[in-house]
Structure P
Amino acid sequence: MVSKMKKVYTTRQVGNFCGVDLTTVINWVKQGKINAYKTAGGHRRIPRQDLRNFMEEYSMPIPDEIRETEGLKILVVDDDPNILTLISNAMKRSPKDYKLATAADGFEAGSKLERFKPNLVILDIRLPGIDGYSIIKKIRKEDKGKKILAITAYGDNETKDKILAAGADGYLAKPFSIDEFIGTVLDMSKNI
């Protein structure tokens, strides 16, 4: 189900949402605090997801109109093709609408993070070439609002603590049940 809500806002609309004057919004754009683009006529437009990210970063209340999304976009990163297939099949049982993309290594994950723009990343911690901790840190540096579910075959408490300390929102140890996986994804995606 794709939302029919507006996808971009004017600086005046953003000012109204944030309770500030439109010149304040223009200054935020100039300072690089919020992403915007200019129309051919020179008017600034702010995409809904960028506005939502900005409001989350600065702990502003987010109106329902902004909170609405176009559905859950999930990127699954794992070098094991069986896990990618398992997760893809498990998500077919999910009652929530979603779009799914997969990546088999850190390089492909980086590319898909940029192009696909997921709002939930399911990430194996041990990947060839780059470890999952580095990917978590990169995601957190660029997008604090993105949800991250780390999965690993190393289910000890030390690994779990390290994963959560790196910035992941959740953790699952392999092997996990389909019901446990779906429940975790649904819990994590409640506010997406």
Structure Q
Amino acid sequence: MPKRKEKVEAPAVQDPAAFLAARLSTLRAQRKWSLDALSSACGVSRSMLSEIERSNVNPTLAVTMSIARAFGMSIGEFLESPAVSSNLHVIRKEDRTYHFRSDDKIKIRTLSPLFLEKDVEFYEVTLQPGGDLKSAAHFAGTREFLTVEKGRVRVTSGDDSEDLNERDSVSYRADLPHSIRNLGQGVALVFLVDIYRQS
């Protein structure tokens, strides 16, 4: 398992500009992002981000939303104080934000908070008969862990393949081309975890 990152708590502040400054600084520290890296991710200039962190400006709603999205958060999550927020992060099944993919053959729903992306990702994958989820190689060192909840699937990683039935599990390299194929006549349901190697 990858080493857990230490959580950096934002100080309790009441002034909106000071709160945003502390929140932005905290999130950057957690991800070890420079201002330049954040600027590239959100499309907001480095100078504007610097002014926000120094409490010199109150950003517009559009700028705030852009920054929140760069951190994989909704604007509500971004503006929420960690000191007063719940310890529980609930993802409702009807929340379309977490519906990663949906077509005639494959549906993928994200079950982990979006701000954990590139650390660990947890998915519910539904494959109709004939559904074949093909993926390009991920970052070096990435592994996937899959459990079959319903149906029968074939998992392939590189040149290796295994057929799995209900309640079977498998782990495999995901830094090679890989796929999950429904072998049955009915719907297959699997739960999939991606774990990325920590630098």
Structure R
Amino acid sequence: MKTKAPSYETQELREFAEVLQGRRTIELFLQTPVPNALVKEAIEAATWAPNHRVTEPWRFYLLGKHTIERCLQLCYDLVSAKKGEKAGEFKRERWSEKPGWLVVTCNKSPDELQQREDYAACAAAVQNFMLYLWKAGVGCKWTTGAITRDERFSEIAGFDSDTAFVVGLIWFGYPKLTPTQSRKSLTEVLTELD
């Protein structure tokens, strides 16, 4: 039985490219809750990211209302100390509109090369998570702001900062507004070598 070469000109492939190219960072969310089962499916999809030596260095912390409230207070404290209470309250109010919160951490490694590889794997896992949700109509914002580097944040989120570090705080929810965006042309980013 002869097999023919697979075609790359398929509807499924074009639809997959649309998901990749259509994903956007979402700033404004509807307050409609995202089903917990969908979020857990997205986390499971995230764990299929490539990772050298199959170290699976990622950990996921899905934050509930009480923990989010503690994060909002920490946000307020950090911004107020730097820019004043009015700025702290503004930032707290803005962050309180983020419906879903997920913290992704990476296990620390004493080996520098392994640490870089593990971080790259965790970044790929975050992308898997966001793309899975995007296909389901849910948007995300991946942040690595000052709060994620504050020692108090690790205590709030429930991980040991001696053994792990934050790759990102991912806010997720149904988009209120989806921005447009463009990318450089392929000729600007691709070098072909003979």
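Read-outs throughout are calculated quantities, based only on the coordinates presented, and are distinct from any laboratory measurement. It should be emphasised that the depicted structure is a prediction, and the values quoted were computed from it without experimental measurement. Cβ atoms are built from the backbone, for glycine too; each structure is taken alone.
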> Thinking of P, Q, R, which structure, once percent of Cα pairs over 30 Å apart is computed, gives back 30?
Replying inline: R
>> Comparing distance in nm of label points 7 Å out along Cα→Cβ at positions 51 and 171 across P, Q, R, which structure shows the greatest value?
In response: Q
>> Ranked on distance in nm of label points 7 Å out along Cα→Cβ at positions 107 and 139, which label among P, Q, R comes first with the largest value?
In response: R
> Here helix-only ellipticity at 222 nm (-39500 (n - 2.57) for each DSSP H run of 4 or more, over all residues; to 500) has been calculated and equals -12500, so which of P, Q, R was it run on?
Replying inline: P
